[in-house]
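Please go over the structures that come below.
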Structure P
Amino acid sequence: MDTPRFTHHIGRMAIPPKPWPTGLIEQPEPLVRRVLAPNPSPYTYTGTQTYLVGNAGTIAVIDPGPDDASHLAALEAAIGDATIGAIMCTHTHRDHSPAAKPLAQRTGAPIVGCAPLVLPDSGPRADAPFDRTYEPDRVLEDGESMTGPGWTLTAIATPGHTSNHLCFALEESGALFTGDHVMGWSTSVIVPPDGDMSDYMASLAKLYDREDRIYYSAHGAPIENPRQLVRGMMGHRRQRENQIIRLLGEGPSTIEELVPQMYKGLDPALTGAAGMSVKAHLIDLERRGVVVRYSEKGQGDEIWKTI
């Protein structure tokens with residue numbers, strides 16, 4: 001399967017028509033199986049993909065997904081008689097980690113991976129609020145590994161989408177499980193204050209320097225030319241940055257004024273998410289001394305301008 005082509009714009013790629021393989025066991029390569037959760041949305045595409053690594057004996061479960069009875073039943077069917085050596089979470093948005101706790105309770109498996117993280121509000125995204133039930137037994141640092149029969153998963157710290165985001169490298173096959181950092185259908189939404197554009201760009205550069213063969217993201221198709229896609233994503237973000245600088249060069253603006261100029265034909269339901277990504281770029285530019293913000297007396301909205 002070729003890497004999917006998308007426009008790098010929030011919400012521009014339509015969810016494909018059904019049927020989707022929800023609840024079915026798919027096997028993209030010998031060491032990897034996946035099960036699609038029943039949580040489709042404009043932000044999760046056809047749903048969250050949970051990955052099972054290992055063929056028999058002891059396996060790992062990556063991004064167990066939402067706490068949904070049918071999804072947990074599908075995971076248990078896929079696990080079968082195997083033992084779970086680790087339930088591994090890339091980050092703690094509610095479409096990724098809530099099933100970790102009930103799956104651990106049913107199987108006795110440890111929860112391993114990203115650090116816990118809860119913020120009061122993570123922005124305008126249906127599935128994005130943080131999972132308050134996530135309690136890892138072990139937090140993996142960058143470069144630490146979990147192993148099982150025939151598999152080794154190494155944590156790659158990739159903050160940006162969230163500050164606690166990890167990818168997991170399957171050393172035996174050259175696959176990288178990228179969570180929401182690099183997806184097979186759209187770019188990530190970066191939502192301040194926890195989402196950080198400068199961290200996100202640094203994490204993309206970190207992945208670009210690697211030699212992974214294929215990416216398996218939590219949403220969308222496998223990515224078979226990962227370095228090419230990552231290069232394009234970095235270029236897209238630089239274009240967005242230059243677009244903001246150009247627009248502010250024409251005069252000071254609020255985020256609400258910038259969004260419709262930057263995202264032509266955007267689904268109104270995604271306006272808030274687009275605004276968060278613009279804000280993430282502006283905060284990054286502010287730190288670098290390119291723009292400043294101010295408020296006019298009696299006006300609530302922040303106004304941004306170039307220096």
Structure Q
Amino acid sequence: MSEVLPYTFGGIKKIPASQARFMILPVPYEGTVSFRTGTKFGPEAVIFSSRYMELYDEETDTEPWENGIITLPVITQEVDSAGKMMKKIQKTVGKLLKDNKFVFAIGGEHSISFPIVLEYRKKYPDLKVLHFDAHADLRKEYEGSKFSHASVMRRISEIGCEIFSFGIRSLSKEEADALPEIRNVHINFAYKCRNQDLIKMAASLPDGNYYISIDIDCFDPSVVPDTGTPEPGGFTWYEVTGFLKDFVATHNVVAADLVELAPSNHYCPGSFLAAKLIYKTIAYVCTSQSKS
């Protein structure tokens with residue numbers, strides 16, 4: 001009889017929080033989704049799929065779990081108020097930051113990034129955001145909510161964080177017109193990235209402390225169809241991981257999230273890719289820190 005895997009990220013056995021560097025934070029929030037629903041099932045599907053990954057990473061020749069990875073309890077949804085949900089997420093992250101933890105949140109919709117960044121910026125005043133996405137997410141508000149997934153980067157820009165967005169291939173006229181005024185947001189459109197050396201672009205970003213936010217729809221729908229608003233012309237697996245590897249090697253990454261997976265089921269390829277990408281990013285961070 002095969003061993004029953006713990007229901008944790010990677011199937012990793014639980015350890016005391018004091019021994020863990022990385023905190024997997026499931027946030028199955030879905031309050032402002034505007035097209036296909038299902039992101040609230042994203043964290044569960046990612047954690048389920050992650051239990052069947054190999055925990056040895058062949059690229060870095062490491063076993064990242066040895067650095068301490070624990071899976072935190074789910075942040076349950078506040079159904080009556082997006083604002084209350086944002087405060088709930090921020091409060092949870094604030095407690096983890098006191099212990100110098102690296103939070104890797106799994107959404108849920110993209111709006112969850114704002115309260116996490118807001119809390120991390122208190123500790124790192126120079127905090128910058130590396131943002132992978134199909135959408136600019138720069139609307140002042142959307143469908144009556146300033147905490148909409150379509151406004152998350154606008155909210156982050158307003159607290160003074162510099163944002164470097166890659167893979168953007170969908171935005172409104174309102175967002176396009178506002179770009180010259182939002183001077184701390186730097187958009188790298190997908191069509192321009194096609195003929196560029198992404199690895200050189202990664203290394204050229206300014207120094208500082210970074211938060212990485214990965215909307216799964218940055219990938220082409222042929223790679224990950226399981227997302228709320230898929231857009232043609234996205235990245236491939238090796239484009240994203242190649243960028244991340246070189247970026248993490250030359251910049252200090254303090255936290256991250258992966259959002260907007262809307263899984264068709266627990267076994268969908270998108271959920272496994274998301275799990276693998278989270279673990280791969282942790283591997284890059286651990287490798288980079290061991291060299292510094």
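Values in this text are rule-based calculations from the coordinates and carry no lab data. For clarity, every value in this text was computed on a predicted model and none was experimentally measured. Cβ atoms are built from the backbone, for glycine too; each structure is taken alone.
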Given that mean count of other Cβ atoms within 10 Å over residues 46-53, derived from a single structure, equals 20.8, which label among P, Q identifies that structure? Q
One of P, Q was used to calculate distance in nm of label points 7 Å out along Cα→Cβ at positions 198 and 238, yielding 1.1; that structure is Q
Given a value of 23.0 for mean count of other Cβ atoms within 10 Å over residues 134-141, point me to the structure among P, Q it was derived from. Q
Answer label among P, Q for the case where mean count of other Cβ atoms within 10 Å over residues 110-117, calculated from the coordinates, equals 21.0: P
For distance in nm of label points 7 Å out along Cα→Cβ at positions 62 and 206, the calculated result is 1.6, so let me know which of P, Q that is. P
Comparison of P, Q - label where relative contact order in percent (Cα under 8 Å, 6 or more apart) is highest: Q
As an exercise: mean projected area of the Cα convex hull in nm², calculated from one structure in P, Q, equals 14.7. Which structure is it? Q
